[in-house]
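Nothing in this text is a laboratory measurement; each read-out follows from the coordinates by a stated rule. Keep in mind it's a predicted model, so treat the numbers as computed, not measured. Cβ atoms are built from the backbone, for glycine too; each structure is taken alone.
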Structure 1
Amino acid sequence: MKKLIDLDNWNRKEHFLFFSTFEEPFFGVTVKVDCTTAYKKAKEKGISFFLYYLYSALKTANEVENFRYRIIENKPYEFPTVNASPTINRPDGTFGFAYMDYFEDENQFYEKALAEIEKVKNTNSLLPAVSGENVIHFSAIPWLDFTSISHARSFSHPDSCPKISFGRMTENRASEKKEMPVSIHVHHGLMDGYQVGLFIDKFQELLNAE
């Protein structure tokens, strides 16, 4: 169950109140991550690289507390767990939104995620059957080695879910390392660059894990 944050005793009270008045309270950054080891591990395990790094990113989001904060009816809440709502590309060039629960067990996550991917690929529906506030909006854009990205948003619709996008993996000829751009957009009332930096550091640690 989500927990209401005690605003008066929250060290982010002033930040929350300040940025919540903005028409666009989100800020975003794009960084390159080293995915040399992660790509190798995914191939060794016989799973898609997409699901491998998606699981790592979702695990990281659950470990960085601020990524579990959401704003509901103008009040800040903390969820015990956040799940994934990624875009799934279809063979006809369109995409659909999926919903994937987070499981600490990596293999259980892959099993459920693969079933969800097949379901989305075999429908014409855009929206998933299940969603909610406690999701991270993920998207993969494997055709572009982007250096920045923006998102379509309805400013009249309340939204405080982080948005994380992954780009095309390329090989750095100088270092012979595989790299991938990662874009992170978050609500400034709920976190700052410090927490985004924590996310990137923890995410990179998981990508480097042997």
Structure 2
Amino acid sequence: MTPPNLTSTPCFDDRFRAELDTLLSWRRDVRRFRRDPVPRPLLAEVLQLAQLSPSVGNSQPWRFVEVASPAMRAAVKRNFAECNAEALADQAPTRARLYARLKLEGLDAAPAQLAVFCDHATTQGHGLGAKTMPEALDYSVAAMIAVLWLSARARGLGLGWVSILDPARLSADIGAPGSYKFIAYLCLGWPVEEHEAPELERAGWQERTPLGQYILHV
């Protein structure tokens, strides 16, 4: 990947802003993937761009584990299936029928899968900003995932975040160090279909709420 030219102040013009708006509007949580592999240079490129993400104290506490073996993927799938059954049982009857129809993961087809952790033992950043709010390390990883998501989308890749998992069990199965906190399980690949509206909106699960309802004035 050719590094960006940082020798002069960039000009983000109207066309760039319009294209950025389009990228944000078309970012989707993808669950339906083609099985075509993601080229290794492309995967490396989006992961490298993710390193530009903001992090507390410039700590970059994110850690990736690529999950590629059939045995480990099967363990993740079992983890999801059991947690999803519990989540379904917690739904009210009217919601349970809709929940059971939702496609909530792409574990069977996604060609690239990453378990993402936050290393709470990192010494990078020298603890700046994390003493009063140690959870800022976790927030930094979440911010990185947002950058990764958009970088992947801009290159035609889809990303899906699987959160219906037992974190402790997944960490044990992977053999993650004790200082690693599980943050996300990501599926990456080429989407089967493109939609302007999120799948949960199309399925009737939940619509978005206008911004004004989330702003308080003090």
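At-a-glance table
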read-out	value
Mean projected area of the Cα convex hull in nm², for residues 49-112 alone derived as 5.5 - corresponding label from 1, 2	1
For 13.0 (mean count of other Cβ atoms within 10 Å over residues 97-104, calculated) the corresponding structure among 1, 2	2
If log10 I(q)/I(0) by the Debye sum over Cα atoms at q = 0.09, 0.14, 0.15 Å⁻¹ is computed and equals -0.43, -1.05, -1.19, the structure in 1, 2	2
Read-out distance in nm of label points 7 Å out along Cα→Cβ at positions 9 and 185, computed value 3.6, structure in 1, 2	1
Structure with the greatest value (metric relative contact order in percent (Cα under 8 Å, 6 or more apart), set 1, 2)	2
Of the structures 1, 2, the one that -9500 was derived from, the read-out being helix-only ellipticity at 222 nm (-39500 (n - 2.57) for each DSSP H run of 4 or more, over all residues; to 500)	1
